[in-house]
Structure 1
C-alpha cells in the first residue's frame with residue numbers, strides 16, 4: 001500500500017499536516033497538542049506556488065538514500081513492510097538522512113535533536129493524513145490499483161478529446 005496524491009484535488013488546506021501532527025502528539029488531541037513540550041512534528045508537507053498544491057511525505061524508497069547515509073544505523077528498512085523506520089534510540093542527530101533525502105521530507109526535531117519522518121501511523125490501520133483529507137486528494141491504495149486508475153483516467157481523457165463523450 002502506498003499514499004498517492006491527486007494534485008488536481010489538493011486545495012492546500014493543510015488538514016493532512018494538522019492530522020499528522022496531532023497523531024504524533026502525546027495527547028492525540030488538537031488543543032492539548034498545541035501546548036505539548038516537545039511540540040509534535042508533522043511528517044507530511046504541503047507545498048504550494050499559488051496555482052499548484054502538492055502534499056509530499058516519505059516515499060519509503062526501495063533503495064532508500066536516507067538508509068545508506070545513516071552512519072548510526074538508525075534509519076532501517078523493515079523487511080516485512082518495506083517501510084523506512086527511524087530507530088530513535090540510535091539516532092545521533094547528524095542529519096545525514098536529511099541531506100540524502102531527495103524529497104526533503106525528513107525533518108529534524110530540534111528539541112530532541114532527532115530525525116523525524118513519516119511512519120505511516122503504525123498505531124492505526126490507515127495513515128491519518130489520508131483519512132483526514134477533505135477532498136480525497138490523498139489515497140492509500142496498492143500500486144497496481146493506482147496504476148489501473150491512472151490508465152482508465154487517461155483513456156477517459158482521450159475519449160473526451162476525440163469527442164466520443
Structure 2
C-alpha cells in the first residue's frame with residue numbers, strides 16, 4: 001500500500017469534516033501541520049478516553065515523522081494513561097522498539113496488542129516483520145498473511 005502513498009498525496013480529494021478523520025486524512029498525505037491542527041481540534045471536543053488515546057497516538061506518529069522522539073514518547077505515555085489497552089499506541093511503541101533494534105521487545109508489544117484485539121491488522125503486519133528479522137520466517141509469513149486477510153476485510157466493509 002505504501003506504493004501508492006505518493007499518488008494519494010497528489011490526487012485531489014475533499015478532506016473529511018470530522019476532526020479526527022480529517023487529521024488522519026492529512027497525516028496520510030504528509031501534511032503534518034494540518035493533521036496536528038485537526039487532532040488538536042479533536043482533543044478539544046473532550047472525547048472519551050479510547051478516542052483520546054487514538055488521537056494522542058496519531059500525534060505521536062506526527063512527532064516521529066518530525067524526528068522528535070521525546071515528544072513521541074510523551075504522546076504515547078499520555079495515550080496509554082488515557083487508555084492502557086490502546087492497541088494502536090502499543091503497536092506504535094513496538095514500532096519504535098523494532099526501529100531501535102529491540103526485536104524481542106517489539107515482538108512482545110505486538111503480541112500484547114493482539115491479545116487485546118486479535119483483529120488489528122497493523123499489529124499482525126508489524127509482528128510479521130519483526131519475526132522475519134528474528135529469523136522466524138515461517139511464523140512471519142503466517143502473520144503477514146493474516147494481516148493481508150484482515151486488511152482485505154476492512155476494505156470490503
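Here, each number is a calculation from the coordinates, and none is a lab measurement. All values derive from a computational prediction rather than experimental measurement. Cβ atoms are built from the backbone, for glycine too; each structure is taken alone.
When helix-only ellipticity at 222 nm (-39500 (n - 2.57) for each DSSP H run of 4 or more, over all residues; to 500) is computed for each of 1, 2, which one produces -8000?
1
To test your reading of the models, identify which of 1, 2 gives 19.6 for mean count of other Cβ atoms within 10 Å over residues 75-82 when calculated.
Going through each structure in turn, the value belongs to 2.
Can you rank 1, 2 by relative contact order in percent (Cα under 8 Å, 6 or more apart) and just name the one with the largest value?
Comparing 1, 2 by relative contact order in percent (Cα under 8 Å, 6 or more apart), the maximum is at 1.
Given that distance in nm of label points 7 Å out along Cα→Cβ at positions 51 and 91, derived from a single structure, equals 2.0, which label among 1, 2 identifies that structure?
Among 1, 2, the structure yielding 2.0 for distance in nm of label points 7 Å out along Cα→Cβ at positions 51 and 91 is 2.
If Rg/Rh (Cα atoms, Kirkwood Rh), for residues 27-82 alone is computed to be 1.09, which of 1, 2 is the source? Working shown, then result.
Working: 1: 1.09; 2: 0.95.
Working through the options, I get structure 1.
Name the one structure among 1, 2 that mean count of other Cβ atoms within 10 Å over residues 107-114 of 20.9 was derived from.
Answer for the origin of the read-out: 2.
When Rg/Rh (Cα atoms, Kirkwood Rh), for residues 43-114 alone is calculated, the result is 1.01; to which of the structures 1, 2 does this value belong?
On the way: 1: 1.01; 2: 0.98.
For Rg/Rh (Cα atoms, Kirkwood Rh), for residues 43-114 alone, the value 1.01 is produced by structure 1.
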